[in-house]
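Every read-out reported here was derived from the displayed coordinates using simple, explicitly stated rules and does not represent laboratory data. Quick caveat: nothing in here was measured; it's all calculated off a predicted structure. Cβ atoms are built from the backbone, for glycine too; each structure is taken alone.
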Structure I
Amino acid sequence: MEIARAAGMSACCFMLLVALSPRASAESWCDAPPDPAVGALKPGDVQDDWFKVYAVAPGVFAITEPRQYEAVSSFLIVGSEHAILFDTGMGIARISDLVRKITKLPVTVLNSHTHFDHVGGNHEFDDVRNLDMAFSEASARGEVSEELREYASHSLEEERLCGALPAGVKNRTYITPTWRITSNVRDGEQLELGGRTLEVLQTPGHTPDSLCLLDAANGLLFTGDTFYSGEVYLWAPETDVSGYEASIAKLVRLAPGLKLLLPAHGPPVAAPGQLLELKQALQDIESGSLHFETTSTGRRLYKFEHFTILMNGPASKN
């Protein structure tokens, strides 16, 4: 059975599992050494017992949840007049309390996509924006597949945590998040924060409502689950592999002007050249020339230098 997160570095939004494999025990991932890319990051000035904050670029803070199995990273992007919170994590601890310690500016939440581990704190904010899509609207109402709901419900169990729950959290049953979408964003929209402009890039594939944020002036690309270093999952029911390939090709065209990728899982920073590696990997897979391992569910696992790719095979079982 495949694993959703391993040592906090494997990455996808979710696994449609009913149980974890033995390798998902606390001993096998809580005690793993940190990725060197994480060790090189500058810690933020704000301390918290659940979240870990890194100052990854001027005015940009990665807010990670390293003690939960999904190991998700949200990003606070601060201008002189406004701030964007790109994803709100699991919702286990109150991310809004931490954000208010970092900035007193008005904050808009924008989700990279609407899987549960990226929208958990949405309800804590008054301004939450998603793409104008049926998938986003259904997610906001809590209308997700039963497989996803079952998987998410175990997020607070001991084998998916390192250490204790945050103070005040007693119930170990995770509830699928719901929230109110206050307005929509569109592909190509420019978000002005005061001295910083972010462009919305629609990048469907991982989910229909996936998007990235481009800070062209500073060479930063916030990729959500469209790109990350770790295990890339391209087999979920809502995943469109051909759409994903087109989105990666779109991002590759931006690579010459980029200095840093900021993904939502695994190390919160990555080199732009890894986009080209991913594009080539997808092309090689499509050609049928690559060796792969077959998992217990019939999926195909392809291994590359900075990531692996898990895809459906002819005998795959959802």
Structure II
Amino acid sequence: MAIGFDAGTYNLVCCTRDDKKDFVYDREVNAFLEIALEDRLVFQMMKTVGVPLIERSNKAYALGEKAVRMAYTLAQLELKRPMKDGCVNSKERDAYEVMSIMLHSLLEGNVKSNNDILYFSVPANAINEETDAEFHTNILDSIFKAYESDEGYKVKAFPINEGLALVYAELKADNYTGIGISFGAGMVNLCFAMFGVPVFTFAIVNSGDWIDKMAAKATGESITFINQEKTKVNLSSNPANIIERAIQTQYRIMVEKTVTVIKKGLSEAGKKARSDKPVDIVIAGGTSLPVGFDTLFRDVIKQTELPIQVGKIVRPDDPLFSVARGCLVAAENSLQ
């Protein structure tokens, strides 16, 4: 059996197929709260409403999307993230343990036999910040290989570039040739592929989390508040207030920076990036969720002279799940 897993900075998605060969997704938010056990009121409140909790000797962890909702309503709680800028957060001492619990919980019920093949998404190294994609890949590999189901089943795990996974998910009709751009929380990951083989990959640290940070700074709101509000914004409409204006402005800056780097990458690739027909571009990921994101991206592309002819801008109907689906396609192809 094959499994696809998008191990993102903010979203964790496990993708499999059911008996009808339809895609099935399990999702969790990659975030947690640390609670001192002396604060029994907050702890009991979370327990009552069903927030996933891990209790230790002097503290507890609240995990996932319900923890995010609690942080949104209780300003005194600091939302923590096991990953930062697309990689495991080296400054968060509990990152490995929390990630292991959440990744393993998403695998429960999805591993059907011993040595199922699992492909998981990994970033490229960023070109504008110092990141360690190789270390991050090794950490995720060790977490997946440590998994064992109640039946004793384990998985064989393999990494795949996040942008390449988008090409596999959406560009089969183009012989897996085109550009995949995953706008995640920590990074923008890009891959230009020819017939399923990467020509070049790179990443930019300045994506969803950066938008949250900069818009929060401009408005005086919390980062958690902006994070929740930005998916409601219509990027094609006139802003109704200062919050919408700040979010729209940061989105345009992010997209312009991304397209500038695409132009540079294509120019440096030279003959390797040549194509005898227009190249389609897939845009997906959690940061691409707002209405009008594809329109904004098209507008910026039109204003930029790229060294290739651009075909369709493909935005999947389910941009949050596309990377995981591409990982599953890679896993299935490896079984053939």
*asked:* Quick check: 44, 32, 11 is what I get for Cα extents along the principal axes in Å, for residues 117-172 alone, calculated from one of I, II. Which structure matches?
replied: II
*Consider the structures I, II: one of them gives 20.0, 66 for Rg and Dmax of the Cα atoms in Å as calculated from the coordinates. Say which.*
II
*helix-only ellipticity at 222 nm (-39500 (n - 2.57) for each DSSP H run of 4 or more, over all residues; to 500) computed as -5000: which structure among I, II?*
I
*Which entry (I, II) yields the derived value 0.5 for distance in nm of label points 7 Å out along Cα→Cβ at positions 165 and 189*: II
